[in-house]
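J.: Structures given as structure tokens follow.
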Structure P
Amino acid sequence: MSALRLAAAAALCVALGACAAPEKRAYEYMPNMVYSLAYDTYAPNPITRDGLTLQRPVPGTIARGHLPLHYSATPEDAERAGRELVSPIVPTDRTAAEGKVLFETYCAVCHGTQGAGDGPLVPKIPNPPAYTSERVKSFPAGRIFHVMTFGSGRMPSYASQLSVHDRWLIAAHVQTLQNPRSPRGTSPEVHQ
């Protein structure tokens, strides 16, 4: 009989506990983490030293996915980039096709599909140099990448429109246009 009373008392306790008020479900460990105070990005914040919620990054911080280039938009740095920068693109059929599509989208309007400087905009703008000209034909991939990143002459920078990877793909395609008779991937500047 006592076992029956004990079981009934346990069942009554469980039933009363289940009928508790829904706003008081359980005890919370560290309630400040559950109900933290959120501050708006540009609102004053009494907790920080300078009173601002949005904090400046620590000096020397590099944004995720961004690698800084230590070059400027000068002809000297363009030559230095040509000597120092090496394309990370491994020449394959897929990268060649991607580079060609990007070139046709962003570059062919001025440079023409074959890089002869005869794009559809040429009657309205001065002719850009042909990739097969003596001066441009010798440009290594790093210099082509620098030109797309910082611009050169009348050509603006394409760094805001093209990712670093896409600029390297285009540079690899431009190298195939510089030497149209050489097989793809034999140029030492494409991948070292």
Structure Q
Amino acid sequence: MLRFCLALLVASCVCNIYAADKPQERRGDPIAGKRKTAGCNGCHAVAGMKNVPNLGGQGSTYFVAAMHAYRDGARSHATMRDVAGQFSERDLVDLAAHYAEVAPSSEAAAAPPPDVSAPCTQCHGAEGRQSAMPEVPRLAGQKPAYLEQTLRAYRSGARAHPIMQQQAAPLTDEQIGELAAYFSGRPGLTVK
């Protein structure tokens, strides 16, 4: 019995050591995050802002990573750089929790996926609804103009991401339009 207890104690200590080495995802407070959205709502809560992404339902890890990229200059957008720079890390995690908690839209166009969408689903999930990794954005329900703008930026190299640049490089404008129409028509992200 004593050996069993000692083995259990050692195993517990080893697990705790390994767990301490791994970065822990900070959980945000969605209520606090909602209170911090006033500055965001001027653009992101307006359906008519075609080139501004929908945030409601976006994954929290992706949201925080995107805000870091704006703040650090890895994503080029002067307004977003300034906006991201005004938030503390706690603010970003709270905002991310709020947006991630927003219920997805249920509206969907009954369109078949375009042939060129198959590679997209490897990372962004079936119909762009559930990403394979938390740092990959959801596409379902995103505004079509924003999706087109983003894919063109990857294709031209104006927006840097090695995987997305490679995926977007061979796409024609027509294929980009088809992808944007398809993913925007899936139930998912909402204006919030």
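Where a number appears in this text, it was derived from the coordinates with a stated rule and is not lab data. Just so we're clear, the structure is a prediction, and the values are computed from it rather than from any experiment. Cβ atoms are built from the backbone, for glycine too; each structure is taken alone.
J.: Quick check: -12000 is what I get for helix-only ellipticity at 222 nm (-39500 (n - 2.57) for each DSSP H run of 4 or more, over all residues; to 500), calculated from one of P, Q. Which structure matches?
T.: The structure behind it is P.
J.: Given 17, 50, 29, 4 as the derived value for P(r) over Cα pairs in 10 Å bins from 0, in percent, for residues 93-156 alone, which of the supplied structures P, Q does it correspond to?
T.: Q
J.: Something else about it: Assign the value 21, calculated as relative contact order in percent (Cα under 8 Å, 6 or more apart), to the correct structure from P, Q.
T.: Only structure P yields this read-out.
J.: Sticking with this one: Using distance in nm of label points 7 Å out along Cα→Cβ at positions 77 and 101 for the comparison, can you identify which of P, Q gives the largest number?
T.: Biggest value here belongs to P.
J.: So mean projected area of the Cα convex hull in nm², computed for just one structure, reads 23.5; which one of P, Q is that?
T.: This figure was derived from P.
J.: Related question: Mean count of other Cβ atoms within 10 Å over residues 85-92 was computed and gave 13.9; which structure, P, Q, did it come from?
T.: Label of the source structure: Q.
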